[in-house]
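Please go over the structures that come below.
Every number in this text was worked out from the coordinates using simple rules, so none of it is lab data. All values derive from a computational prediction rather than experimental measurement. Cβ atoms are built from the backbone, for glycine too; each structure is taken alone.
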Structure P
Amino acid sequence: MEYRDKSILVVDDERAIREVVSDYLEDIGCRPDKAADGVEALEKIVNGSYDAVIMDLNMPGMTGLDVLDKVVLRFPEMPIIVFSGVGVLDRAVEAIRKGAWDFISKPITSFSVLDLTLNRAFERSRLLRENRIYREHLEDEVRKKTEQVLEMSRSLITTQKEIILRLGDVVETRSHETAYHVHRVSEYAYLLSILCGINEKDAADIKIASAMHDVGKIGTPDGILNKPGKLTGDEFEIIKQHTVTGYTIFRTSELPVLKLAAEIALNHHEQWCGAGYPNAISGESIPLAARITALADVFDAVTHARIYKSAWKIEDACNFITGQSQVMFDPALVDLFMKNFSMFREIHDRLPD
């Protein structure tokens, strides 16, 4: 039983029914309380603390329907179960519409029906409560993340840009990668943008938009996204679609930073030599922001553990980046990256997993 030690208010103008139901609830370990009419019930509900209410609909004066009108919105997680006599099913339906959770026909011929109804009601109440707590916790986490973004950027960042970074965190968390992955990629991309002569405003936009490079993975099945082993050919074809999905999410936005995010999402797996995806474009046909993000993303990916691999040593990662110049990466960006590597290493060390 899910309702032992629950405080339950029994409301009925017939004393015999109040006593029988209360005695049964007490016998099975509940803490029953009683009210003889709607007025008394309303006062007790408002001033007390009940886990559930079992209430007759047909009472003189303030009816059960009247009580429902006054308490349902105020106590949305408290189950209210109504008694409905034979022949008044229409009133039970009205009670359900007003917010009652369930109804039991009178007279009660078997307490097993009451057991089943209470179990069902308390399970629903538990789920509602957990959902509320989850939403409150999620809202609190979003507030904390937003504060972190404001401190990290030290610039005027619009609400839309804050949402971009948070959505980037959500995508990486879903794929069992740390939220710091998108932070590091953003920092690497910003630094590389500045080093190749992009102005501060545009570099700041790349910093924000690069965080969304993998947003399309929100549409990738978990079994593929978090597979610890090598992907099959079919699975790889599915995961490749995250580039197009990410582009589709942002392509109709009027915000420049989201248009840039769409461009990066679509093209960050293209390769300098033309062997990338989804469109196999090459060289300077690949947008510069996507070329920058590609190098930043790969460097961070190989230097940190993921579900399908361990982290590489820094020197191995540098050798790989250098070896992929003119293959995967823009050779001019590779030169800038290696000549200024100490600055990228500082970001790597400052934002560990």
Structure Q
Amino acid sequence: MTHREGERGTHDRPRRVLVTGGAGFVGSHLVRALLDRGDAVTIVDDLSTGARAGVPDDATLLEGRVTDRLPDLEAFPQFDEVYHLAASVGVDLVMNEPVRAIETNVEQTAALLRFIERTGAGPMLFTSSSEVYGKPTRRVFSEDDDVVYGPTSVTRWSYACAKAIDEYLALGHHRAGSARCVVVRLFNTVGPGQVGAYGMVLPRFVRAALAGEPIRVFGDGTQSRCFCDVRDIVGAMPRLLGDPSCLGRVFNLGSDEPVSIRELAERVRSVLGSRSEIVLVPYSEAYPSGYEDLQFRRPDLARVRDAIGFAPTIPLERTIRDIAAVIAQRPQEGAVVTTVSERAARAGGRTPR
């Protein structure tokens, strides 16, 4: 079988696709897009941040860590495409459980790449993060920029370093010919099904606005981010992986329209017709000691536009309404913990360090 036949499937069978982290927020949206394309999808997810309810009936779920389920996957027919989304994500998780976050992100990626090498699987798309850019040296981040991180004594930078190591692994395997890879650096991805329990800002704001509770903005609210709907993101992923000219390359993926966090809170309140008060919360109350926020994070999208003509199509207002609709249906899902003291209470009185 040629690589082209393997990646696209043959006339008598669909593509066989592996998605790690396929029960999570981005992963579940990607799985549905792949199923709609006619693919046969296998998911590996330990459900630590994902949910079984998010797995479509047409997909096969292997519950557990990637490293634990790879022996089972050895018995599967060769996969035509691999999407690696399994990761420890969210500011809360990275700050409160850094060892878990680092080991999960690096060990799972290394093991999966060795699996691809052994089995001759098709190309892999690795989802990295804009965190890889570290402390901004420019106002717009381009894929080939130099990066600067803070000291190792500051936990906040461990996630960025771990994702950078993952990128080195993926690109190293690609150069060695042991796996074909494309790296996608996601910026702030939002949309229906996202929860605020791991520090995700937009669902946290939406939940507060719906409940008529204060919308808590950490810091002074002038820090800005670019928010892109997950449905735009997952539409681009198969196009990047399916284009041979994209393999071995790194792509920013997201929106390039910055919104301050204070403006985001105001927009949520306006779209939902809420009267919630907007309250500024000092970082010292919101996060454990050692957290450092970035004032801006905006991607240069020239490379992905040139490669596949990518352009976000879903406006932020629609995303806000769609998140609100899902939260209204499942009001108890993803309960939000917003300050250090509240996290300590959930952890039995222990304040994370």
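Which one of P, Q has FRET efficiency 1/(1 + (r/R0)^6) of positions 59 and 323 (r between Cβ atoms, R0 = 41 Å, to 0.05), as calculated from the coordinates, equal to 0.95? If you can, show how the numbers build up before the last one.
On the way: P: 0.00; Q: 0.95.
Structure Q accounts for this read-out.
Hey, Cα extents along the principal axes in Å, for residues 27-74 alone derived from one of P, Q reads 29, 24, 14; which structure?
Values: P: 31, 22, 14; Q: 29, 24, 14.
The read-out was computed on structure Q.
One of P, Q was used to compute P(r) over Cα pairs in 20 Å bins from 0, in percent, and the answer was 30, 60, 10, 0. Which one was it? Provide the component values of the computation, followed by the final result.
Numbers: P: 25, 32, 23, 18, 1; Q: 30, 60, 10, 0.
So the calculation was done on Q.
Identify the structure, out of P, Q, from whose coordinates helix-only ellipticity at 222 nm (-39500 (n - 2.57) for each DSSP H run of 4 or more, over all residues; to 500) was calculated to give -18000.
Values: P: -18000; Q: -12000.
The read-out was computed on structure P.
Figure out for me which of the structures P, Q the number 17 belongs to, where relative contact order in percent (Cα under 8 Å, 6 or more apart) was derived from the coordinates.
Value 17 for relative contact order in percent (Cα under 8 Å, 6 or more apart) corresponds to Q out of P, Q.
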